[in-house]
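Every read-out reported here was derived from the displayed coordinates using simple, explicitly stated rules and does not represent laboratory data. From a predicted model like this one, the values you see are computed outputs, not experimental measurements. Cβ atoms are built from the backbone, for glycine too; each structure is taken alone.
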Structure I
Amino acid sequence: MKITDLQVSNPIYVPFKPMTDAINTIPAAMTYTFLKIMTDEDITGLSINYSGKVAQVIIEDLLKPVIIGEDPINSERIWEKMYWATLQYGRRGIAVAAISTVDMAIWDLKGKIFNMPVHRLLGGHRDTVPSYVTGVDLHYTNEELIKEVNEYVKMGFKMIKLKLGRKDPNEDLERVKLVRQTIGPDIDLTLDVNNGWSLHTAMRMARKLEEYDIFWLEEPILADEIENLAKLARETSIPIAVGENHYTKWEFRQLMEQGAAEVVQADIGKCGGVTEFIKIAAIADSFGLPICPHHTEYVDASLVAAVPNGLFHECVYDFFEPMGQLFINPSEPKNGEISPSDKPGFGFELNEETIKKWQTKPSPEKMRWIVKKGWRWPPYL
């Protein structure tokens with residue numbers, strides 16, 4: 001079997017409700033495309049391009065020429081060719097995200113070739129995994145926040161993630177206290193700062209947060225400050241979770257060797273795809289660490305189920321629900337658990353009615369994703 005073509009679909013514009021965290025203001029609509037890998041035996045692999053137009057250019061102009069004619073079963077060979085094709089200006093960021101998009105489609109294709117779901121093709125450690133829920137809710141009032149977490153508890157989630165990073169750290173502490181009082185001691189609580197604090201702010205806040213029995217503290221400082229992440233991990237009893245803004249096995253090995261990551265959160269759509277995620281998971285396992293991927297809708301459950309140290313599937317509900325409309329009968333969390341599709345590959349079946357409905361491009365204002373530096377005060381003390 002040979003790969004004959006890579007085709008990127010016309011864009012669709014998925015509508016979302018307002019969402020904010022310490023550095024991001026999520027737009028009211030986001031652009032997605034689908035990547036199809038075609039073969040000479042009419043079997044097709046499918047993935048979602050989460051990384052926009054720049055990734056599409058890399059896929060079409062740089063990656064496509066080096067994998068046309070390859071046997072899709074040879075995923076390691078294909079990954080290596082893509083990595084070297086982008087090495088001079090890649091290694092991280094958008095180039096690796098583009099590789100990830102192609103690699104996910106390769107594994108969907110491999111599952112269809114072998115008539116097997118991806119999680120079983122990769123080893124099949126479990127058929128069901130726990131799922132936790134994330135609220136992108138830093139702008140919520142206390143009343144809105146309590147309503148949200150109560151709804152999540154009613155849905156059956158056993159762990160909830162709360163966003164932190166307001167200008168007044170006392171407001172963060174108040175929100176954590178309020179949520180802990182609302183959900184009680186039997187629901188786990190994690191906190192996500194999205195790179196928003198300085199090291200010493202994070203140290204002070206971690207000491208104050210320990211009394212609330214926090215399951216992990218996620219991206220408390222800038223992802224590039226690996227030594228400072230390790231310092232913070234040594235100073236607090238709260239496990240430090242990082243990974244959504246890190247790339248490839250080499251960078252993740254550095255995180256783990258320095259003690260900067262206690263929960264490993266590789267993003268399958270950014271870290272290098274399925275091929276690289278499995279290696280990162282194995283490195284984490286050798287350090288005795290769990291891997292809990294940053295949300296990659298309708299892909300990550302398969303990867304958590306495939307590896308022995310898979311911890312949780314992440315359900316960012318305000319992303320997950322709209323994205324689910326793109327597919328027919330997608331896997332969804334029930335009572336805090338999710339089972340990956342038992343269909344070949346990732347089990348994607350596109351809902352053409354929804355795709356047609358979302359092809360109208362919104363105004364630029366509705367699509368503007370604002371990213372700003374987190375509130376760090378004092379900035380270096």
Structure II
Amino acid sequence: MADYLDRIGAGLILASGEPLSYDWTPPELVGRDEELTEFASLFYGIENHNVSCRAVITGNVGSGKTVLTRRFCLDLASKLEGRRKVAISHVNCRNHPSTSQVLQRIAQDLDSGHPDRGFSSGEVIQSIRRNLRTRDTHLLLILDEVDVLVRRDSSDLIYKLLRMDEGQEGEGTISIILVSQESSLLMLFEGAIKSRLGSSNSISLSAYGPDQLTMIARQRYEASCRPNSISDEILERIGIFAADSGGDARMCIELLEAAIRKAEMAGRDMVHQEDVAPGNLRNRLVDSIEPSRVDSLEIHQKLVLLGICRRLSKTEEISSGDARKLYVLVCEENGIKPRGYTTFWKHVNHLEEEGLISSRASNSNRGRGRTQYITMPNSSPAAIGNRIERDIIGR
């Protein structure tokens with residue numbers, strides 16, 4: 001047997017890897033007390049059997065949307081025990097991006113023997129309702145990354161689920177929680193859906209601060225590692241680094257896991273300061289720019305980027321001259337006066353500093369000058385362009 005395999009499961013520091021998974025739901029949520037309280041206020045009266053509730057949770061990647069929603073639903077089900085029977089179904093719409101896939105996942109969460117095919121969406125919805133009413137059970141439905149479903153399919157399923165009890169005997173069958181990175185999620189819905197969801201039933205999660213991220217690092221360490229293997233100073237260091245990288249809890253967890261791995265690889269049973277090295281992890285995060293990163297840009301920065309995205313959806317790169325022309329065109333489409341050449345270049349440089357675009361200089365095919373060529377290696381031009389266009393339309 002190869003000696004190098006002896007390291008597997010050595011466990012000098014790590015006792016259980018599960019708490020270092022993004023999918024782990026801690027027994028108690030740290031750093032989101034106010035948000036949990038607000039969440040609870042949206043479910044006032046849920047102990048009554050004829051009451052259904054709605055909630056919309058938004059926030060950037062790593063802001064804790066999914067774990068907040070899971071923890072709330074588990075706590076609520078426990079709180080209602082003996083008063084109202086509750087079932088929880090959590091559907092990630094990125095993995096199940098169509099109406100039929102979402103309904104099939106819900107139906108099988110409630111009944112593992114539910115047939116895979118052969119029923120229309122209306123029939124599956126009625127089957128779900130019949131299952132719930134027969135068992136006198138209330139469904140807490142979480143539709144995570146719901147914007148993916150709406151963009152790829154439509155919002156028709158949301159409308160049907162919101163009206164599940166309409167024209168039927170009995171009410172209060174289902175409560176729906178929509179989760180999305182899209183701060184403007186409600187803009188994707190027609191008026192009838194907006195009114196049923198309620199504009200005041202939204203919670204927007206801000207990025208975590210260093211103290212919150214330190215609490216998260218400590219909770220994950222205590223749940224996964226042997227006692228006294230990581231000091232408070234190192235946990236605070238992880239919290240600060242993660243806050244500097246945008247307040248992303250995933251970065252915090254990755255830093256913790258990487259530090260543990262590095263210490264164990266060195267044969268140590270304690271993590272040292274030098275084991276916390278955010279440089280490589282920062283690069284990994286930049287490797288995939290989330291579309292939500294553009295939300296904080298100024299309007300003309302967005303317009304410059306929109307023109308670039310349109311071209312890069314079809315080609316590998318775009319010259320700075322063409323980028324300027326497309327910026328002017330996008331401004332004209334939206335009735336906005338374009339800024340001058342110098343300001344345009346300031347916006348291009350800002351976009352590059354933010355990691356949204358990359359540029360290289362090359363000898364021009366005409367004359368003796370040099371031309372800048374722009375690419376977007378770390379993101380999807382189509383996804384970012386679509387997000388900017390929705391933002392502009394919503395203004």
Structure III
Amino acid sequence: MAIACVRIPHLAISVAILNHPHLANLPLAVGDPEKTRALVMDVNEAAHRAGVRAGMSLREAKAQCMGLEMVVPNPVLEHRVRRRILFGLDEISPLVQADPDDPGCWYVDLVGLDRHHPSTTAAAARMLADIPVPLAARAGVASTMFAARVASGRARAGEVFAILPDDERAFLARQSTAWLPIAATDINRLARMGLVNLGLIAAIPPARIAAHLGPSGRIAWELATGIDRRLVIPAARPETLTIDLPLEAPTASREMLLIGLTQMIRRAFARHELRERGVREMLVQAVVEGGRSWERRLVLKEPAAVEGVVRAVGLRLQDLVMEGAVEQLSITLSGLVDTGGAQLTIPTLRARQNGSLQRAVQHLKHRYGTSPIFKVIEVQPWSRLPERRHALISYVP
């Protein structure tokens with residue numbers, strides 16, 4: 001099995017360079033100077049060499065590096081870039097998974113692509129060819145997701161770094177523990193124990209590492225020895241509908257913004273895709289003057305048609321603080337479902353009593369992917385050990 005990891009380090013900075021190419025060779029830091037306590041969120045390599053670190057205040061960062069340029073986060077443009085890359089990777093392989101912890105990382109299962117490309121390395125190079133050069137994407141190819149991610153860290157911008165299966169363990173042994181997908185506090189504990197690379201961790205019995213770090217220690221030992229049982233699982237691609245509205249005159253009025261959103265919602269529900277259908281979720285994105293942007297995600301308790309969505313938007317955005325004059329609006333409706341009648345029950349029936357709970361569980365499942373509601377059941381009530389008497393299972397009303 002071969003897996004490619006396509007990465008864009010420092011995605012926010014790369015997106016800013018894509019939009020402003022003259023920033024390419026300058027020391028850059030991501031931060032919002034208009035916030036009360038502005039902190040550096042990310043830096044590029046040039047700023048890192050100058051001593052600027054994430055977590056510094058903007059004043060400290062500029063004192064550390066006199067030529068430092070500040071990049072304001074642009075979540076709308078980042079979202080569009082990620083979406084474009086994901087669709088491009090889908091054209092090459094149907095098995096694409098975005099890293100939930102790194103917005104600039106995607107895993108691609110290369111199974112079957114040898115029929116269309118001379119090698120797995122050539123297939124990964126084909127993926128990079130579709131990504132704009134200013135984003136400085138690179139790829140790693142290995143037999144596991146973790147090894148592929150580490151290999152991508154060795155690749156230079158626009159290049160592919162491939163590892164043969166027989167060489168993976170030796171390659172991982174030389175790499176830093178910073179690559180491990182565990183908490184930063186656990187990595188610091190490993191450093192205090194003198195375990196600064198994966199080879200040192202692999203040389204220690206797993207029970208010893210687990211005794212210090214718990215489950216994270218076991219994960220660290222397995223990854224350090226090349227054991228990674230994770231598979232590339234593509235996320236579901238829900239049906240969506242996007243409506244854009246460029247504003248001829250930028251506005252900083254919340255009332256005008258709500259009027260524009262109302263017209264966009266009505267325009268969306270006039271499309272045939274939403275005929276006699278409802279939506280569960282809406283993403284509102286706004287591009288603000290000065291290269292800034294913001295977005296708000298609205299999750300509805302139950303599928304709503306046009307009037308219900310308009311009412312929900314008015315309630316959720318009534319306390320919105322405008323961060324500047326909006327130049328462009330965009331809404332994306334998702335969770336499209338067919339609307340139908342609801343059969344009411346006699347009030348004295350028990351099913352009626354569980355109706356609100358059932359709707360609440362469905363709302364949580366749609367928002368978080370899984371239901372966070374559990375119930376306690378008896379497993380071994382006769383056991384002398386309290387933890388064996390009961391168990392938690394997902395609650396399905």
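Brief remarks on what is shown
- Which of I, II, III yields 5.4 [distance in nm of label points 7 Å out along Cα→Cβ at positions 171 and 307, calculated]: II
- Identity of the structure behind 58, 37, 19 (criterion: Cα extents along the principal axes in Å, for residues 59-186 alone, calculated), options I, II, III: I
- Here relative contact order in percent (Cα under 8 Å, 6 or more apart) was derived from just one of the structures I, II, III, and that gives 22; the source is I.
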